[in-house]
Every structure is written in C-alpha cells, then in structure tokens.
Structure P
Amino acid sequence: MTAQTEASLRARALKVIPNGMYGHESVALLPDGFPQFFSRADGAWIWDSEGNRYLDFMCAYGPNLLGYHHPEVDAAAARQAALGDAMTGPAPVMVDLAETLVSMVGHADWAMFCKNGTDATSMALMTARAHTGRRIVLVAAGAYHGAAAWCTPGPMGVLPEDRAFIRPYLYNDVASLEAAVAEAGDDLAGIFASPFKHDVFVDQELPDPAYAERARALCDETGALLIIDEVRAGFRLAKDCSWSLVGVAPDLSCWGKSLGNGQPLSALLGAEKARGAAGSLYVTGSFWFAATPMAAAIETLRILRETDYLAHFEALGTRLRVGLDAAAAAHGFTLRQSGPVQMPLIMFAQDPDARLGYAFSQEMLARGVYMHPWHNMFLCAAMTMADIEFALAAADEAFAALAPRRASVQPSPRLLALLEQAAAGGH
C-alpha cells in the first residue's frame, strides 16, 4: 500500500465528507498533529497513513480487546465468511452466540443483536418503555449512551422534544437518584447507569455499592427497569456484567465494542421479565444478522472464558499507573489517574483546560505512544510488560521535554470552545 500523507487525506476528505471526517468529538478535538487516518493495525500497535507506528492505548476506542488481527478470532471469522455473511436470514451461529452470552452473563435470559452501541442502548430504552407503558428514563448527567437524538452529547439537529422524557441524576449520588425517581412519579420506565463513571474531562469513579443497590431497589419498588450500559466497559472488568462486582443484577444490559474483538456487532441482553417487551419491538437493520461478526464473537468469548486476561490487564495497568506517577513526580508534575487500571484516564492536576494533557499526549505521540488527553483509554490482551516499559520510558522523556515549557503551553482553542459550550449547558 502506498503511503499517503495525513494532510493530503484530510484535504481530499474535506471535499467529499462533511467536515472532512465525521462528527466524533474525540477525533475532531484531538491535539494538533494527531493522525486521523491509519493504514493498518496488529496486536497492540497501529500504523498511520504515513507509516509511523504507535503503541495504541485507545484500542479503536474500545473494540480491540484481545489484540488487532488476532489469529484465532480472524480464523473463525474467515471460516464463517467463506460460508456466508449477510444473507437473507441469520446463520445458525446467531443462536450459538445468544446461547453463549446467556450462559456467561448472570442476569441474561435472552439476547438481541444489532451493530452499534447506540442501537443497543436505544433498544434498551424502547424495551423499558414497552415493558412499563411509561415514558421517563433517567440517565446520569454527563454520561455517554450513544449518538441517537435522545442521548447524543451534540446539540445540533436535536429538538427539545427528542429529549422531553430523558431526565438527569448524579452518578453515585443516592439522594440525587431518589429525587429524580420521585419527580418521575408513576411515569418512570427505566434507569440507565454506566458500569462506572467514565465521562470525558472528569475523573472516573467506580460505582458506590450503596448507589448500585439503591438503583436496583428503586426499580423493584417502581416497576421500572434497571439498564447497565456495558458498551464501553463490557468484559473489561469482569467475565460477567460489570455490576456483578458489586452484587447487583440489572434487568437489561447493552454490549458492543469488544464483543467481537473489533467486528461490527452489539447486543442487548435481558432478564426473563423483559422478554415480552423486547419481542414486541420493531427493530432491525440490513446487516444486523451478518454471521461473520457473530462467529468472531463466539471465538472471542471462548478465549475470554479460557484465559486469565483480566489478571493480565490488571498487572499491566497497575505497572503503568505506578510508573507514570513516578515519572511525573520526578519532573515536578502531579497526575490525576482514576478509574480501573485496565481503562485508565490520565490527566494532570490543576489543568482545567487540559493544556498540559494535550502537550503531554503530543510528546508521547512523537515517541511512538498513542494516548488521549481527556478520554479514558484501554488496554488489550496483546500488550506485554515490555510494551508498558516502552510507554514508561517514553513518558519519562515526555515529562522531561514538557517541564521547561509548562508555563508557556497554550490551551487548544477548539477545546476551549467546547468547554465553554459545556459550561453554558450545551453538553
């Protein structure tokens, strides 16, 4: 493949694609110099269109769980593709996958398949409303549940009516949740929660068991459905639903990203009591029943069951967190590292406009490490301790390069505009 410059690709894209790329804010607001086009990926590494290689701590924003181009997953996908992929109806592998997920996820009695996380969360919202005959759905303020009109963080193209029955509460705040439930009254259809608070620009928070238990109890008391959005975190914290770690089972859970190790597939899983409501929905897509991603997912799930990948993630993530703290301190910086170590968020103390975070991520990119300045990142099972040591050596150099100019680093105008919009209530 002939290398193409990032600049030429952006110029060509600008002529035929609105904004030259797409509306994903995490891409549009990346620091200057960050590549947006990639030519290939393998294991834990990606190559940009100009042939530069990076250790990838974004993992395609989550889909890369086992490693890019995983041989066993790719082989399973290829075997199914040779038989058929998108056909007039689903292949038998769909039933196999549904059975596999039901056997692995404790609260699940059934599964429905789609393509994107937004598909799954929107189906969950519809199922809650169909099950209860009610309208109001609670979501944690600042949480991301997809790009449909009811949940997109972007204000453009959305009407107030699209969100008329979506109401906020504060994650991990029992009093706030109780107040939102009381305000909804007998019109409460469901409560959405993320496995942990992984909003952008702010420190991550693990779920307080008291909050999780109260969310479950409030749904039981009102007849509403409890929905866990596992699209980002699914199978990265547990081999079951993530809230199994706090002893709480939801009624519905939404899955995607890593489900097929990068193959386009998502799913809604549910408890028996919501089966009738889910079955009453009209939801479909021309490619929703494609068999190749389902075969990839079955193989991915087999590997998850048979390996100790979670311990591997925790060992790598712990070493990264401890090593980054030490390297930062050696050069006079203090980091804010939060959330589970396998999904790290790395920010700087006293850096409200992320100027240091931007500058640090640019320094890391120049040293072959792709890190994000304000979005949670991901580890993949293909990463090794040697990869982590490579990243830590790069970080030591990056902190050293940043230290003499910390006072002169300027904030990103694009990011400042977004923060101002958020402060004004646009997010």
Structure Q
Amino acid sequence: MDTTRDAARERDAADPLAAYRERFSVPDDYYVDGNSLGPLSTDAEAALDRVVEEWRDLGIRGWTDGDPPWFRYGEYLGSRLAPLVGAREHEVVAANSTTVNIHTLLGTLLNGLDDPLVLVDELNFPTDTYAVRAQLRNRGFDPDDHTVVVESRDGRTIDAADVEAALTDDVDVVFLPSVLYRSGQLLDLKRVTDAAHAHGAYVGFDLAHSVGVVPHDLHSLGVDFAVWCSYKYLNAGPGSIAGLYVHERHHERTPALAGWWGHEKDTQFEMRDTYTHANTAGAWQTGTVPVFAAAPLDGSLDVVTDAGIDAIREKSVALTDYLVSLVDDRLGDDFSVGSPRDPNRRGGHVAIEHPEAARITEAMKDRGVVGDFRPPNVFRVCPSPLYTRFEDVYDVIEELRDVAETEAYREHSLDGSVT
C-alpha cells in the first residue's frame, strides 16, 4: 500500500463520502475518538433545536402533535435503526441506557430458570459483566458459580473456537460484544449464534462498538437480543438514548423491568392497574422516553442513512487498513498493532500498542490529536469514516512518530498530569 501523503490526498479526492465531513463540527485538529464519543453534526443539532421549539410552541401537545409525535418517539427511532442492525421494525426500539437494556433483556431471559448459567468473555466492557453478575446475585446465585468466562489466548482477542469449546448444554445465555472495545476485534456473530443455539442457549450481543460502522443482520441470523449506545458511531451525543433489539419470537414474554412506557400504546393512558406489555420491542421501554436525549439521534440518523451503512463500512475498512500500514511502515519497533489485521475481523478502530501508551495519549492531545488510552498499553485510534480523511490518518501517525522519537511523552506523568 502507498503510504505517502500524496497517496492519501488522492484517496481523499476520490472519496464518495468526503462531503459528509462538512456536516460535522469536529472539535480538534485530529479527532480520532469517535468510537467513544462522536462529534456534533448540524443534523443532530437541528433535530434537538426542533424539539425545543416544539416544547416552546406546543407544550404538552408535543406528545401528539410533535414531528414526530413524542409519544411514539422510541418506536419511530427504532424503525430508523432497524436497517442498520438487520432487523424488522417492530424488533427495535430506542430506549433507556445500554446498561438498563442489558438488565431488562437478560433478566427477561433468566426469569424462571432454576439454575442459570451465563457465558461471557474476559475482555468484555465492564458494565456488561457488572449487569450479568448483578442479575445473578439478585436471583440468589453466586456469579462465580453461574458464569462461564471465555478466556483470551493473547489478551487482545477472543477466538470463536474457544467460545464453541466453552459451550455446553448447561449454558442458558451467551452474552458477548460484537466488537471488543480494546482491540477492535469483530466477532463472528453467525458462528457464535449458531453454536449457542445448537446447545439450546439464547444469544445476545452488545453492539456499542459496531452499530453505525458495521452492517448487521440480526434477524436473519436468529440473534435473540442486542443492545447498543448511540453516542459513538451514531454521533447522537453524550448520554443519548440507547437502543435494543428483541427477536420477534420473544415478544410474548413479559419484560423483567416493567414500566408504563412499555405498556401497549393503545391503552397506555387508561391507567390500568394491570400491566399489558406491548407486543413489540417497545415493551422493553421503562420510563418516559427522554425526548431531548432522543432527538439528536433522529438528526444523526439522517447522516448515516444518507451515506449508507455499506458505504460507511467500505470506507472504514479502507481507513483502518491504511492506518495499520502506516503503523508498520512509519513507526518504530516499540509500536505494534493490537487489532486483527484481517478487516473481516476488525471493527472501526485500531489498537496501537506501546509501553508508554498512557503518556503518549496525553502528549498527542497537546498536539491536537484526540484518541484515547486503554490499559495496559493501548492508544486507540478511530478514523470514523463520516468525517475523517486519509490525510488526517497520515498526520496522526506523523505526530505519533514525532512524540515517540522526541520522547515528548516524558513531559506527562503516568496519572495524566504534566510534569
């Protein structure tokens, strides 16, 4: 691969998604942290402004006369999210937070089990494991005895073969990430789903690091449930509403966390004492939809939909391939790539490993390069395809090379302060 600046400029000139950068307010010279928090788009801002105006002009009538009506905002956003995750519209809803969604979906599937066993992995994002263990504790079970933890062979990735080997007919639920948050490994969802179902287990995925940058096909694969946030590649803002998917075969189940917003819509305001849940994914809503946390997602989905998830994935792969090549060609031996090199096994970010990654991350911020650090030795770089240029990736690596060669990172202490 040609890793020169001129080649990067040529690729930018031919990029069909180049114009989308103009719809974003990128906060730094080189913002490569979109896998943690995407930047503000004009579309998201306009959608938020619209509901503020509706509140001002309509007051309580916004629930019925808003555009869209606030009363069905979660279901409306679910219908827009469904194509991104390969689901039917009634299988997706925007609701709650990611952690709450894990609790209610996992809890629903665990209800009624006398001796539950949940399979997780040791590299999962902490909140996922916290929720799993809490659900088991709340049922009176010792989480250590009721979880199967798939261990990593290299500290970076989880092999699908190891998941298959850990599965037995005693496992009730498999819950794994689609993309590992440290290394960026993309799991083989089909293989894991098929293996789980072969053992009679339910299977769910945390799509936080893949939704909006990797196409999914949850319904056709038969995945039982999934959760995700919307503030990473979907760029809906800090604390924005989360999303969940429930395969339609589970819609008759009663949600573990019953709340009035999950009641069937037609009779919700009859205020019945008896809870009658919706026969859609909307049943797993709990409290009233947070309209101001939901509206930016409406706008940000305009950008993702206009660009197309397949085109986004194609550029994402090209950017991360280019990033990996630059690490190989332009950085010293102290640097290594901690992400899978096969793009079919990689999500939207790349883990660059270095013994001084913590201090390097801070030194890079001094130069207008905002990525993030993940223990023990990872500087994560996310060239998010809607607003990152190939030349940006080139410049990030040039700054990284200079920080290492000049040892500029030594100006920072290990706790992140400047010395």
Structure R
Amino acid sequence: MNVVFVEPNFPRNQREFVRALAQVGASVYAVGETPWEWLDEELQGWIHRYEQVGSVTDVDQLRAVVEHFQASTWIDALEATIESHTLPAAYVREATGIPGTSVHTTWLCRDKPSMKEALRAVGVPTAASTAARTADEVRAFVDEVGYPIILKPRDGAGAAATVKVSSTDELAAALESFGDADSIAVEEFVEGHEGFYDTLAVNGHAALDFACHYYPNVLEAMRTRWVSPQYISTNRVDEAPFYGELREMGERVHEALGIKTSATHMEWFHGPKGLRFSEIGARPPGVGCWDLYSVGNDIDLYRAWADAIVHGQVWHQLSRRLATGIIALRPSADGMISDIEGVDWLHATYGAEIIDANLPSPGTPTQPVEAGYMANAWVRLSHPDYDELRGIMDDVGRTMQVHAS
C-alpha cells in the first residue's frame, strides 16, 4: 500500500506515524517543509520517497506533490495528523481521487459553530453557540444566554486564542484581540469538570478508546503561571458507568459528523447540566498523549493506527493496566531557567513511577505559559491506581519548582 504522509519531521512524534506505517508494510511517500538532508537516517529509512514544499498547508503545493507521486505510482491513502494540516489534506484527497476523510467531515471537525449545529440537530448535548462576524452579533448572543461566554477562533485547536468573557468591559477588550478575523466562534460558558475522549475509529466505530481528565480545566491551565497543570488517562474506562455515557456520545458524534477511519480527539464537560460535548478533531491528540496510552495499555498505538489505515482493522487489545499522566512544571518567570528544585527528591520518591521527563538545564530559555504542557519542564508518570497517580502528581506539583529570571 502506498501512503502519502504530511509532515514527517515536526513535531517530534510525527516520526512515529511514519515508523508505524513502514512497519506494517506501507510504502511512505512523505511531504514536508524540512530539507531531506536535515532528516536523520532513521527517519529517512522509513520513507520511500520525499518531497519538500514551502508550506504543507498550501493546498496547491500539497496537491502538486501528490499528483507528482501519482504520475509514477498508485496512491492508496493521504494522511495528516496535525490539526492545521487536516483540511488541506482533505481538499487534496478529493481533488486527486484518494479515499479517506471527506472535506465536509474535516470541515465540521474544524469549524466549531457548524460542528455544534450539526450535533444539536441529532440531539447531542452541547453548549449554546454561534458564529459571529460583528460585535453586535456577539452582544445579541449575550442578550440571549447571558455572561460568561467563550470566544475562540472558528478553527482553533485546544485553548489557543480562547477567551472567557464575564462582562461588557471584558467583551470590548476581547473583541479587539481577534483583530481582523472574519468570523469567530461564540459559546455559552459551561460549568463543570473537563476531560477528553479519544478513539481510533475504524469504519465509523471506536476500535480503541481512551478517556482523560484535566486538572484544572484547560482555560485556567493555559493562562495561570502558578498552576502545575496535569491530565491523566484513566484505566477505569471499562468499569465506571460514566464512561459508558461518554462512549455513547462518542459514537453519536462519529455518526453525525461522518467520521469513518480516523484518530479522533473529543473534548467534553461534566457538571450541573450533565455531560456536554465541547469539540472534536479528526486527528490524534497532541502533547505526546498517545505515548501515555501506549504505556498504560501495553500497546504501540501508532502501529494500531497504521493497521487501521493500511489493513482496515486493529488487532491490538487494551490492557488498561496503568493510569498514566503528565504534569507541566511552569517556570517562575519568563527568561532563563536558573534551577529546578526537587529533581533528586523526584527520583528518590517516585523513580518507579516515572515514564520520562523533560527537566531543562540552567540557562535554557523559557517558553510562554500558553505554549502548552510540554513547552518547559514536565514529568510523565504511571501507576496501577488512578487515585494514587493523582496524589503522586499533586505531590510533584507541590514539591518541584522551576526557578527562572
């Protein structure tokens, strides 16, 4: 099978998709923005043919490369695993006759107001939302649902550029931050605990699934320096009744949006109004999350994904042996890291639970808080008991300090 894969080199875990495709028997035709000679020998060894472009999100450039590949061989699939790459890839699929996730489905999985409208139409509970092109349209939405509200890009990923607005004064400032955007997503603020539900879907059904919990919710985590945010993948998915409700919602979302064979990443809230859908992407989660799923379930999830793409089925079985998670350790200020307090304590106390860690050396430049969970220092841990792991991660967050100036 010949598979075109978009951007094999960055971010770092992109190489794992290429590795897995090669290992299950695919010939990988890769297109990326990095010069071939900059790819390491291992990555080069997994790639059958490679073409460099100026931008993989430029539909014309991507289509030209795919047509170049098609001129010499049959292309069976075109895959993209980064949010911003998915829609260009879908356009090129349809233009070149390659099967896979459609433009319509990909667009619904990126355009948040349209996504929620489609799901409300089939009874999936979501927050009230609209697409607004003017300040008057936003204010009309506020008149209907009240404050607080959420403003975000229509096609944003995660909490990027997402703003919570609780008053008229805050609204004016928030609208300025969106500048010349033609349209933005406006949503009712939903109170409750936040998590995500990820699947590897084959022919519209979840062949493998995983559930995670955020502590605290993402908007607070991505805006508050003193918080050491974490998310934990639970190994209780087959036990607690709540996850049955979550699975049912996931199936309904897949069907309503036309998701067939794809990785998915679905955000949700659970609070006074019950379970509420937040958003979904037809792609894997970021922040190295599949590494945690692989460790916790004794599988190679990248290879399971490759099996789904190449063979149309998944043979892996989930052990649910471990709960796994990541905790981000924020620097005390922007600048240069001077010291990380508690490194020896971490290894002495929780060495057996550590999966891996990134503990930058003194002199390393810091990254902004909003850059995400893996932007600065972080630790990934595991434990057979979910509650025990939560306690361990809280202890790490209280004890370890990243000093910077």
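Overview of values
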{"read-out": "P(r) over Cα pairs in 5 Å bins from 0, in percent, for residues 53-116 alone from the coordinates reads 4, 16, 15, 17, 17, 13, 10, 4, 3, 2, 0; which among P, Q, R", "value": "Q"}
{"read-out": "Read-out mean count of other Cβ atoms within 10 Å over residues 69-76, computed value 17.6, structure in P, Q, R", "value": "P"}
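Each value in this text was obtained by applying a stated rule to the coordinates, not by laboratory testing. These numbers were taken from a predicted model, which means no experiment stands behind them. Cβ atoms are built from the backbone, for glycine too; each structure is taken alone.
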